[in-house]
Structure formats: structure tokens, C-alpha cells
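In what follows, structures are represented as C-alpha cells.
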Structure 1
Amino acid sequence: MEREYLRAIHQQFDATPEDKDLFARIAGSPSGEWKQILEGITELTGRRGLAYSLLALYRQQVNCGFVLADPLRPEGKETKRFRDETCDVEFRLLWNPDRELRKDHALLIERGVIAEHVDQTRLINRDKHGKPCYLCKENIALQSPAEILLPLQLGGEEYLLGANFAYIENNHFTVMSSEHRDQRYRKHILNVLNDFVERTDGHFRAIFNGLAGASIPWHEHLQVTNVSFPIEAIRIQRYDVVVEANGIRVSQPFYYTPLWVVEGGCRRTVADAAHRVIVTWHELNPKHHTENVIASRLGGTFRMFIFLRDIRRLAGEGKFGDMASFECGGSIILSYRPPPQRPHETNERNTFESATLATVRRLLADIAPVIPDVDFA
């Protein structure tokens, strides 16, 4: 399966034999050769663009074992698809037990995801429980010996990109701020999302989970993947359009949880319009209102999908963990089976096995906050 996958992406990016050789050298390098890997990424980016070089980096992180399982291997994984004619979205339910490997401490040490012996005095930015931040560069260097961090400048600020060791989709990376600051919405986040999407020529999507699903709320970060979201195919009809002027279209199509879609050819004006929606939502209830945002590009059009969220409604019935951008975007990730000593907890395997389109609709409706009659656009 990997051979067919590589053949397809080499063809997609018009890779030359020299490009393929460099891709293979990066993908086959041990993580201890991080300097050579980053030099190879820089060279490959210059040849074929950032998106292609990220695919090489991800394969390296899979091959060295940092990513806990290979997304290309189907063993143990299952997918159900439900086409919803009401909104033209084909929802995906993904049974991915590989996600649960992140709880296997011995495996994490074996794979180099965490180091067995760390000088605790050198770790910085501890939370209220004394745990050091997992997304600070200085801590990663000490605690995650197999992780390769790629420096990126996005929106004029410094970020670091690293593979997500407990992947949700193939080529799933975390993009973390080089500064230790809270995972709180600020307008500049939208510029960063659009910048990443543009830098990867629309091959990647970028998402921001405000306080709805962010696993580490004390360090600003994004997630990115080159796998498309079902929500990108949503039907937008004329009566869904709220604003269409100056190259911007803002719409509120039918969906099972509140959604706004902002589209346009200028990333700055798209960010401006998206910001107005988000700020209006925050102002209604600063304590509880938050958001999930998915940014993509279709041809020359930047698109932002904004899901209005309330921290009091983070998971639907049948889902053990919080629902975030992946779930809102139509990819429902299920992996959790409770241990025998906690039989009262939600068994996501039961949810997957009995799932129908009605299940997906209910999950999304369960997290839908009440929306007052307010002019968002």
C-alpha cells in the first residue's frame, strides 16, 4: 500500500527522479540525523514546495516509530460513510484504535515519544499540577527524542511543526507557537491559518480549536492535514448567503451545528469577515463561547468554516472525548473502550457498530449551542 501511495504523490507533484531520491532519503533517515533531515526538507521545499516536503517528513516520523502506527495500514481500522442528501456532506465515522496507543507509557518510551530519564530541573512552563508544557521547544528537545521539529514563519510569527504521534488522519501535524501563550482566539490566528494553507498551495488544511477540543489549552497551536474534510462539500444555496460583496461571500448553510462559511480570493478580507463572526459570538458570552475553525483553499478561493461552540456542550451522546474541528468537519473519530473497572463510561465501539446517519446528526446536534437572533456578518 505504501508503494502505491508514494507513486501517487510523486505523480501529483511532478517529482523528478532526483526529487524522489531525496524524498526517500528523508523518509528513511533515523531521527538522530535531525540536522540532515531539516536540510533535506529545505532543499526539497525549494524544489517541489512545502506540501511535498511535509509528506516526506511525515513518512520519516512514521518509519522511525514516532507516529505510533502507520495511517496507511488498514489493520484494526474501520470506516463508515453516510451520505446526507440534506446538506450534500458525506460523513465519515472512523474507528481508529491506534489513537489509544498514546496511553501506553512503555510504548511511548520505546518509540522515543517520551524520554525515560529527563533532567526535571531543565523543564519549563509547568502547569498548576507541575507538569511541563509538552509543546515548548525546549521541553520537546529533552522529552521527545524522536520528534523532528520544522521551524516555520507564519503570519510573521515563529512556529514549529511536528508530526502528531497519535494521528487522526494521514499527514497529521501539530503547528505550535514558538512562544508559550494560551490557546486563546486572536484575530492573527486566522492570518496564520491562511498563510499555512497558501504556503502549501492548498494541499493542506489548517484548523484551530479554541477551547472546544484543544488538548493543551495553555500553549497556542494549530493542527494540519492534507486530508480533505467532508464539510468542504457542503451545499450552499442562494438563500444561505448573508453577504456577497467586494469579493467576499459569507453564508450560513444548513448544518446540524451552527456553521458559518467565509470565502474569497483575498486572504486578508476573508480573515476580516471571519473575525467579525467570531468576535460577535464571543461578545454574546465571553465566559462560555468559543470556536472551531477549518481553513482551506479551493483553487484561488480561501475558505473558512467557523463552528460556533460553547464549552458547556463539548461532546455528544456516544462520544467519550470532546468533539473538535475534525468531528465538526464531518470526520467523527472513535477509539475508546472503557476498562472493566469503569463500565459506566461511554463505549465508542458500541457507538461505531450501531451508527447510522441519524447517529451523526445527533452527535452534531448535541453540541449545538443556542444561537440568538443576532447579525453576525
Structure 2
Amino acid sequence: MCLVINQAQAQYRVPKSDDETILHQNIEPEEKVCAGYARAGFIRTDTDSSQAERAVAVGGEYGCVISLTDNINIHLGLSTSVDPWLNYDNDAKVHADFFDAKKDSYAMLGEAALNASFGNLETHLGRQIFDSPHMDSDDLRMVPNRFEAYHFHYDVNENADIGFAYVRKMAGWENGVDLSRFVDVGTALGADDGDAFVAWGSYEQGGLSVQIWNYRIEDIENIFYAEATYAADYNDDISWVVGLQYDQGREIGSAKLGNIDADTWGVSASLTYKAISFSTAHNRNHGNSGALASLGGGPFFTSMEDQTLDAVTGSDALSTTLVIEVEAMEGLTLGFVASDFRADNTSVYHVQENDFFLSYELKDSIMLKAVYTDINDQNSPDGTDQIRIILTYQFEGPF
């Protein structure tokens, strides 16, 4: 699940040594750099016919990069989410997204990776962030998703790159088992086990960006994903972005998750005038099974805070979103998203979701994100609303 703002601008690039965070920056040999973030979160989900669930948590991450040579370092990071004694004693009332399988506080070694850079080739081996269309960090709760992956990334030139990854395990709030533990990729998808082999290539030139991905998950499925976006400025005040995507899935081997026969396409467009942006997107799935599920927010242009195309039951699923986003002041963004998710036969599935969101960033160190979600199932008298608020403070040191 993932709220996508300016959908067509979403890009997937696996972590590189020059990522934004200090823990991924190049450092001198024999130097140690530490940084992290502290976070407080609140979430509440209320459905008319059932008991409301809510949770309050504090926690965050703290990690260090230890340089071994000019081009080799080790990255270690501890992640935690703690109950500050503000939640219900009755576990049935505690929202599960912030805590472990027993709805308790937890700490885990979220990152433990050996990183190396040799010219245009980079390798990242171990527990890490791995962002890709069908496996991603989806940092919407206390701790983002993490993967045990062994990947190689090669910059062909300044416009093109290719890569390969072997992904074994996943931890995080969307692994479906226990967010505090690394479990097999196949288990996270709903089978007993199954490793993933991922290959990709991307090309950027001017405003054009193209990427192609292929996932082969043992005895479960093969996924092919392609996306192309084009962005341009009409003048100093007006800019626009258009996007196309295609997603295909087929079962392979012993087909542990049964029949998988999905063909999904999507289109998106965004127009920005000064501080105001208008966006729309549409996804449609064909084939004998529903749209493909993801370990994370997923690639679809229409993904919302709660609803995603793969949640739609019934044949020929489709979804549409309309977005308005306003940069009210420097660092402050306000927005509204309306969406419609349905099967070909709306009596089988028809859900409308409206999201109101706020994002505020102060001096690159304090970030506040809040989303209010209103979900209306047209085939049920029950409505659901949810509020999620995450406050994050990034810091360096003290070491």
C-alpha cells in the first residue's frame, strides 16, 4: 500500500553510494560515519461494524558506515519501534502496523551490508534498502521494508545502467508474517519459500526515462515490468509529465501460489502550474488472475494509501485516480486524491477511496507527513476511515 503523488514521476533506482543520506555517501578510508533518525507515529483505523484499532509508537534507526578501503565499506543499522505506554492493554485494540507479530516493541539489525565500488560497478551484499517496482522500502510506518539482497549495479554511461540482484529475505511492515524478522521472499508472498532473481536496465536522456525489470521467483512466478515517462517544461511556470507502464506475471515451476496470468497496463499525466499540480492515472488488468501483488507499495500509478489494483477481486480490475497538490509555502505540500477501484462486475468489487495529505519539511532534518483516508465500499454499508501521522527528525553522530 502506498500513496503515490505525481504518479508518473516515480522512479526506481537501487541504492548507490551517492544516495541522499549521509550513511550512503563516500567516506575516507578508516573513517566511521554515523547517522540516523528519531520518529514518532500515530495510526488509527476505524470501520463502522468493527472495533477501531490505533497505535502510538516512538523509535527510529541508527547506523554507521565503517570504511575499510577507498572503495569498500560496511554499513550496520539498528531499527526499532517502541510502545511508549500510550496504547491499549487489550491487544485487539492495538494497530498491528507499528509493532511485531505479538504487537510488542522490537529492535532488529535492519542493515548489515558490505558495499564496494570499482569504477562504474557497485555491489551491495547483505541486509539493505532495495527499491524496485515489485520490492521496495515503502517507508510509511515506523521502519521501512528491508531486504537481504546481493546485487550488482553497473553504469554503462551517464544515461544507462544495468543490474542484477539475488534477493533472499524481507523484513518490514509488509512481509505478511512478522515485520521484526527477515523471512523468505516466497513466505512474504504467501508461499512456504522461494528466492528471487532480479535483472533490470534503465535509460535516461533529457526528459525521457525508460526502465525494464524482470523478476524470477522460484516456483512462484515470473514478472516482467516496463515503464516510460517523459517530463518537459512548457515555460517557466508550466511543466508536464506523462507516463506509461506494463506489468506481466505468469506462474512458473510448481506454481506454489496457483494460477498467475496477469497483464496490467497504466497511463498517467501530470500538469504543474507554479505551485499547483493536477494529476490523473488509470490502471487496468486483463488475464485470468488479478493484478500482481508486491512486497511493498508496488509499481501501479493508481496506488493509494489503502487501495491498490491487486486488492481488487473479480476479473478485469481497473482503477482511476485524480490528484490535486499545492505547495502552500516552502516545504509545505497539501493535497487531495480521489480514486475508484472496481471489477468488471461492480457487484463483486467496487471501492472508492479519498485521501487528504500533508507533507512538511524543515531544514532537511524535520519531516511531518499526515494522511487522512476515507474508504467507501459500494457493496457494503460499512465505511472505513484512517489517519496516519509520522514525525521524523534526522540527525548525524554523535560518533
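Coordinate-derived values only; no laboratory data. Source: prediction; values computed, not measured. Cβ atoms are built from the backbone, for glycine too; each structure is taken alone.
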Taking mean count of other Cβ atoms within 10 Å over residues 139-146 for each of 1, 2, the highest value is that of structure 2
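Suppose distance in nm of label points 7 Å out along Cα→Cβ at positions 99 and 355 works out to 2.6; of 1, 2, which structure was it derived from? All intermediate terms of the calculation are to be shown ahead of the outcome.
Numbers: 1: 0.9; 2: 2.6.
Here the read-out was taken from 2.
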Matching 0 (helix-only ellipticity at 222 nm (-39500 (n - 2.57) for each DSSP H run of 4 or more, over all residues; to 500), computed) against labels 1, 2 points to structure 2
Output -1.44 (log10 I(q)/I(0) by the Debye sum over Cα atoms at q = 0.27 Å⁻¹, for residues 227-298 alone, calculated) maps, among 1, 2, to structure 1
One of 1, 2 was used to calculate Cα extents along the principal axes in Å, yielding 63, 55, 51; that structure is 2
Taking distance in nm of label points 7 Å out along Cα→Cβ at positions 243 and 323 for each of 1, 2, the highest value is that of structure 1
